[in-house]
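Read-outs throughout are calculated quantities, based only on the coordinates presented, and are distinct from any laboratory measurement. The structure displayed is predicted, hence computed values, not measured ones. Cβ atoms are built from the backbone, for glycine too; each structure is taken alone.
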Structure I
Amino acid sequence: MRNDLTIYDSVADHWWSDDIRWVRTLKNLVPGRLAWFDRYIDWQGREVLDLGCAGGFMAEALAARGARVTGIDPAADAIKAARAHSRAQGLRIGYDVGVGEALPYDDASFDAVVCVDVLEHVTDLHRVLAEVTRTLRPGGLFLFDTINRNPLARLATITLAEDLLRLLPRGTHDPAMFIKPRELHAAMEGAGLVPGAVTGLGPRGINRRFDLTFGPLPLTAILYMGIARKPGPL
């Protein structure tokens, strides 16, 4: 089975335990993403949606930066774990169960929508981007990452990361759902967003547990991050 989203609920009870290597990998990606996203937005006081938040790694990092965060994900058990952990940390994060194709929020609700490790999993990319545009305020930012579609990306994410190194469970991704940057650029424009900067994302080192650490890279052939803006003044 490919694009198996049940994995997030299956490990919900261990999401914050650091016991599972692939979950630690997801956690380790957050600082690398924010090392680049932080260049484009001051999070303090911003209303931010973490679209596809799973157990809350990115949501809590954004809350620590002073954002007013809402997280949404279809994995109900992962959302339950996110709620419990944020309460234990004294963080005020709103969590909802739902999908990007039908966001349960009013128009112009958010200053920014963050969407990481998500776009390559959704059933309707164009509908998700339309919902992002709808819920963003004029001038708001869409910050994302996803996986390029080419033989190198398939080798790195499926053959190496899933099958050999087990950095992710087998079946996490369907390579047919990977998205070329030019395709995503066109889809964002079609949804009414103005695409901006793009950079690569990948391994930058190894920590004390011999887990990979991540950060921005010039190579966009495998993982890439980007921003887009909804027209208008923020």
Structure II
Amino acid sequence: MGAGVAFVCAANVCRSPVMEVAFRQTVRDATAWDIVSAGTQVTRADRMCAVAARHVGTTAVGATFAAGHRSRAATPDLLRSRDIVLGATVAERRRLAVLVPALRERTFTVREAVLLGAEEATIDEIAAARAVHGADLSGLALYAAVLDARRGVVPMPEPSRGILPWRAGPDPRDITDRHTSRLARHHGAIRLAESSAQEFAQQAQRFLDMPGNRRGRRPSHA
């Protein structure tokens, strides 16, 4: 089984499947990864929304994926087997942490993971992660441990001002659900989901390409 990553949104018909497709098409060999998407509010198996399906359907891989995709629930069993779990928003990240508390250290929003992973991991960071979780920790689980250690250290951007001066705008760590918004805003959310997953894939691939980081195990408490 390859490195395990799960992309999670609410309904698993728009943001998270778009992230899954983008990630699959960006990593060097998607068959070496264990990639899924899921939703925190899924009650039935639905197709991708038409807007998202058209967006990913411009490539053969995306069109095949969209035709076969059916939404699935983000269950504890599905999540526990992942090295890293990436939610679309902070609210969804919190739901996942409540659902499987042991996953807190390796659950992020995808934008948060990208911001935390902007700088290449140092030898000291890798050594510190292994000191906590075990000397043989490596692969994507090691990368998640490095990102987790950066929380509270790497500054996150502040929310912009909202339309009303006393109300904050969207959290920069979020990819907000625009499924029922105007088409332009919906497209914007889809493009952000796509580009964020691509950025994360590039960062994770860079980390795994570092000598000694590719193979290993998950943290012992998983």
- When mean count of other Cβ atoms within 10 Å over residues 48-55 is calculated for structures I, II, the one with the largest value is I
- Query: Hey, distance in nm of label points 7 Å out along Cα→Cβ at positions 24 and 152 derived from one of I, II reads 2.9; which structure?
  - Reply: I
- Using the calculated result -8500 for helix-only ellipticity at 222 nm (-39500 (n - 2.57) for each DSSP H run of 4 or more, over all residues; to 500), pick out the matching structure from I, II. I
- Could you figure out which one of I, II the value 123 for volume of the Cα convex hull per residue in Å³ was computed from? II
- Taking 0.7 as the value of distance in nm of label points 7 Å out along Cα→Cβ at positions 176 and 192 derived from one of the structures shown (I, II), identify that structure. II
